[in-house]
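Presented below are the structures under discussion, each in the form of structure tokens.
Just so it is clear, none of the values below were taken in a lab; they were calculated from the coordinates. Since the structure is predicted, the reported quantities are computational estimates derived from the model, not experimental observations. Cβ atoms are built from the backbone, for glycine too; each structure is taken alone.
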Structure 1
Amino acid sequence: MNAPAKKVVPPTLLFCFVFLFFVPPANAQGDGLALTPPMGWNSWNRFACNVSEDLVKSAADAMVSSGMKDAGYEFIVIDDCWQISRDSNGNIVADERKFPSGIKALADYIHSKGLKFGIYSDAGTQTCAKRPGSRGHEYQDALQYAAWGVDYLKYDWCNTGAENAQAAYTTMSDALKSSGRPIVFSLCEWGTAKPWLWAKDVGNLWRTTGDITDCWDCKKQYSMGWTKILDLQDGLETYAGPGHWNDPDMLEVGNGGMTTTEYRAHFTLWCILAAPLIAGNDLKNMSPEIKEILANKEVIAVDQDALGMQGRRVRKKGDAEVWAKQLKDGSRAVALLNRGAADADISVAWEDLGYPSHVSANIRDLWAKKDLGKSSATFSARVPSHGVVMFRITP
């Protein structure tokens, strides 16, 4: 009896099999953008509509001279109020009084500093400041941005009427993809339509809440303090990863409404969350304490860790909380957060971090920048009121 003939897998099918199962997936847009959370500066939190060519250039200069560029910040983003009208052909027009050299020249200047340039628009007929929005002009605007040298687009959600958020953002996403230039796409939809459920295939980052404001836990009509925003991030961690990030809004560090201790806590938790780190202060006039917060490379490394895992709250007891983030090398970044009015001792147990209690691990304080020796089972620290202790645990 003849042996059964061997089945030969065609080379093309074999290649497809290998490609399907062994090639790492690209990010949501397949463009290799934002594989770690974007880092940069945006004009809105500090300057609102008081933007100009000189202001933006000075921010770029300060990003370099302050050491922030060296720490990983790269985007300089103009928010609302740079645009003033559309011409007879429908092209978006910048305010010539504020930007006399034009947007292309400004982008060139920022690029000459080794930085990247970002701009703002809106999915509605008008922006939040009643300037021309992009509705009906998405492809036209995307081509204009590409011609100017734009690297990042923040796309807001004011004056959108009955528009469907997913459809509106997908239109601009498609327009950017067809523009011929890689442009990071930031969806500023405020979390109303739960973009974490669908935006992975549309943009690189998406707002999860209303606007941040410069306070510990206040709440206003359209904005809230950072701890209220923090609470709304818990449970969203499974939706974030390389190329697609939950965005709890820009940083308020250095804008004057909180203490240095509170700003350090704010920055720490944004890094635990793998949040975009978009500074919103006056970069030209930073105190040494604020500069030290924004440019701490060891803390930033937690945010920028290549695994791309968003941290989460692993324990809460009254005003004492433990937040943790798994890192690519198997270590954990841990933040002990004290929301109370008095200093407190806070502990983290190894079981909260996914480690066996008998494992011995090195402890490094990331703000003090010093090693604290080895520990096993648990670790405790005295945490100031409205403050954090942040450390890295490495078995």
Structure 2
Amino acid sequence: MDYNNIYKKVETYVSDMFAQSHDPKLVYHNLQHTQKVVSRVKEIAGHYNLIDTDVLIVYIAAWFHDTGYLAAEPAVHEEKSVELMKDFMKEYPGEVDLIKSIEECIMATKADVKPLNLLQQIIADADTYNLGTKEFNTTNYLVYKEHTLRNGYMSMQDWNKKALKFLRHHEYYTSYCKETLMESKKKNIKKLKKNIEENKDDTTPAVIDKEAVKATNNLTTKGIQTMLRLTSENHMKLSDMADGKANILISVNAIIISVILSVLLRRLQVDTYLTIPTVIFLTSSVCTIVVAILATRPKVSLGTFSDEDIDNKKTNLLFFGNFYKSSMEEYEKAMSKMMVDSEYLYGSLVKDIYQLGVVLARKYRLIRWAYNIFMVGIIISVIAFAIAAIFSHSADGVITNAQGTPL
């Protein structure tokens, strides 16, 4: 069996499965969680000298262990995961023992099952690795949210009591996780217990873990920042591409014009029939250059702003055209105001992206016109040169008699 090949096949197969069967209720048991478990399996397995076959077993089990959530109820998702794994492994009918070991590893992730060997211990510990990390507050909230989406309302206070009971009964099986995660897990138990005690008299419908909400909000903020950054970068790349296309048109037509002026115009004194095609060709090249230049010609604004503009959030300080005439002190002061106002900051980023889009639309519209002019000009010029040449040869081929009359 080609291990490297099956590693890639498993990853692609499960990733496609999650993409095609997307369930918005799976806010925790999704592809991201599966990828983290796979990563933890690699980490734990790397601590032990496993043979290649054993590594493959825990690797496949990690990828498939939660696929059952896509097609079955949570209570029986492990059994469904085993079915899906076996469907994939039909490509390897001779690997009966391997498939059996993978099945046992997947079933070892059930909460009420105790792992019987090292491979089962590795996958079980990888699946609950987060209980002994700083991620626990976030993952606890995500599991709570998934539970409420599937089963209806439960207060956060009741959920935390349930989570605390689970933490106290949970155990890590591998020596690696015991040494690495136990202390952090104890801290998470203390924090959760403290959270429950502090909110025991709270009568609000749902008491949400503040740290979990903060962590989730941070993830959302990072997502927004990434989206704005990528959008801005894509706009800049498109702008560079537009400038490149315009430069090509300008360079090519500049060469054409220089050739026409230096070579072809001299021939017009002798070959006068080339005058009209030459004028057409020259005109189309000049028009193309003019339109291409208009597409790349920068437009600079006033370069100043007032305190009133900053207070009313009317000026985009991220665009140089709005501040290049202002002093350094004025700009620093204005930027300080913007950086502490998230609404103003994100609003400026959005405006910057919008303005880039408007400029891009104008650039590409003019470049399209330039290419059309160049294309049509080339076609008409070639036709005109061909017609002029044909008529010129026809005129030269007329035979006259001695008296100067045509025969």
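For which of 1, 2 does log10 I(q)/I(0) by the Debye sum over Cα atoms at q = 0.08, 0.09, 0.13 Å⁻¹, calculated from the coordinates, equal -0.45, -0.56, -1.06? This value belongs to structure 1.
Who wins on FRET efficiency 1/(1 + (r/R0)^6) of positions 325 and 381 (r between Cβ atoms, R0 = 35 Å, to 0.05) among 1, 2, i.e. which is largest?
Structure 1 comes out on top.
Structures 1, 2 were shown, and helix-only ellipticity at 222 nm (-39500 (n - 2.57) for each DSSP H run of 4 or more, over all residues; to 500) at -23500 was computed from 2.
When distance in nm of label points 7 Å out along Cα→Cβ at positions 101 and 373 is calculated for each of structures 1, 2, structure 2 comes out greatest.
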